[in-house]
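K.L.:
Below are structures written as structure tokens.
Read-outs throughout are calculated quantities, based only on the coordinates presented, and are distinct from any laboratory measurement. Please read all numbers here as calculations on a predicted model, not as lab measurements. Cβ atoms are built from the backbone, for glycine too; each structure is taken alone.
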Structure P
Amino acid sequence: MVKSDYLAAAVLNAWLRGVSPTIPSARYLALYTVAPTSAGGGTEISGGGYLREAVTFAAPSGGVCANTGAVNFPTPTAPWGVVVAVGIFDALSSGNLLYFKTLAVAKAVDAGSPVFFPDGYLTIQEL
């Protein structure tokens with residue numbers, strides 16, 4: 001996953017300037033039909049029963065953090081479009097984009113079609 005500009009600035013401020021960041025109590029996975037960039041943007045799904053879902057990560061192993069447990073989104077009540085990317089946010093709605101990733105394979109999501117990411121699918125590595 002790629003770090004957002006917001007998170008990159010927070011890390012630099014913390015480590016090089018001693019400015020303590022606000023650490024979120026939870027992190028949420030968002031789905032996009034148009035991928036964001038490090039500056040944000042993109043088109044997050046809305047409507048049809050969509051909500052961001054909480055995601056948790058294990059401690060780093062080999063320099064990589066991976067999600068613990070599957071992330072299951074609500075069953076769509078209307079088509080969500082073609083999901084091309086995911087993002088991790090610090091809030092259930094609005095908030096700040098922390099990391100994002102374009103999916104290797106886009107997924108068309110119709111009403112009634114389950115959307116989930118299995119345990120260990122979402123990985124983050126700091127370089």
Structure Q
Amino acid sequence: MSESMWSIPDASAVRTPLSIFLEQASLLTRETNGLLRGEVVAQTPEAGIVTLSLRIAVPALENYTIEVLSYSQPIGIYPGVLRSGISEMSINVRIAGEPEFLRETKKVLSSHDVRNLLKAFLAQARTG
């Protein structure tokens with residue numbers, strides 16, 4: 001039998017921007033009982049760069065979808081660029097590591113503008 005020459009590291013404890021976005025998408029869906037759905041889309045617009053989008057979808061409004069955050073990262077995860085176009089939280093910030101990614105993501109998701117957006121979507125979803 002052949003001997004493996006690979007030295008596979010244990011990455012089970014690493015929280016990536018993708019896993020954090022997926023976690024937040026799932027929490028949004030669960031906390032709104034599916035009235036709003038969190039979605040994460042990954043794209044590779046250029047070689048060596050992955051862009052992740054955290055979106056809110058509203059099934060009652062023919063799946064209207066809005067991007068709340070995007071993160072462009074190299075294959076090595078950090079550093080990358082976190083962006084949001086939600087008015088007051090319009091950001092374009094370079095992220096050096098997980099603590100900064102978590103802090104900036106929380107700042108946007110808990111902002112006044114995002115809360116107002118969620119409130120409007122929930123009101124429309126409940127009447128639809």
Structure R
Amino acid sequence: MATENKVTAIGTSTHNGETKVRFTADLVTRSKCWSRFGIDADFVELPEPMDRLEALRFLQTHERFQTADRARAILEQILLKESYIRRDERRAKRQTRKAREEAVKTLSLDAIRARKVEEIS
């Protein structure tokens with residue numbers, strides 16, 4: 001997976017009836033931005049900088065975010081992040097397997113015979 005920045009605050013925002021999870025490393029600026037546009041946003045500071053999946057799991061257990069809309073938005077994001085991780089793991093396995101296959105293809109018959117002769121000697 002691509003390198004991911006650590007976040008220091010996480011929360012949810014509701015705009016036009018749609019609830020979304022939001023991440024930020026700068027809580028003050030982000031809160032001002034949301035309030036300027038009249039978007040209902042609720043953030044919490046994380047105990048330590050975390051990657052997004054860790055932050056989502058922390059938010060999932062926080063008592064302020066247990067309403068149906070917020071819990072559903074958080075769960076959807078967790079499932080999405082986990083699917084990205086599984087996708088990237090599968091991609092890495094494919095690339096490793098492909099590299100091994102390419103390495104095997106480059107062996108010539110002469111190289112195999114030479115190796116066999118070295119083993120016998």
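K.L.:
For structures P, Q, R, calculate Cα Rg over 2.2 N^0.38 Å and state which one comes out highest.
P.N.:
Working: P: 1.07; Q: 1.23; R: 1.79.
Top value of Cα Rg over 2.2 N^0.38 Å, among P, Q, R, belongs to structure R.
K.L.:
With FRET efficiency 1/(1 + (r/R0)^6) of positions 66 and 98 (r between Cβ atoms, R0 = 25 Å, to 0.05) coming out at 0.45, pick the structure among P, Q, R it was computed from. Display every interim value, and only then the final one.
P.N.:
Details: P: 0.95; Q: 0.45; R: 0.05.
It was calculated from structure Q.
K.L.:
If helix-only ellipticity at 222 nm (-39500 (n - 2.57) for each DSSP H run of 4 or more, over all residues; to 500) computes to -19500, which of P, Q, R did it come from? It would help to have the intermediate numbers written out before the result.
P.N.:
On the way: P: -3000; Q: -11000; R: -19500.
Structure R accounts for this read-out.
K.L.:
Work out relative contact order in percent (Cα under 8 Å, 6 or more apart) for each of structures P, Q, R, then name the structure with the largest result. Walk me through the numbers on the way to the answer.
P.N.:
Working: P: 31; Q: 18; R: 24.
If we compare relative contact order in percent (Cα under 8 Å, 6 or more apart) over P, Q, R, the biggest value is for P.
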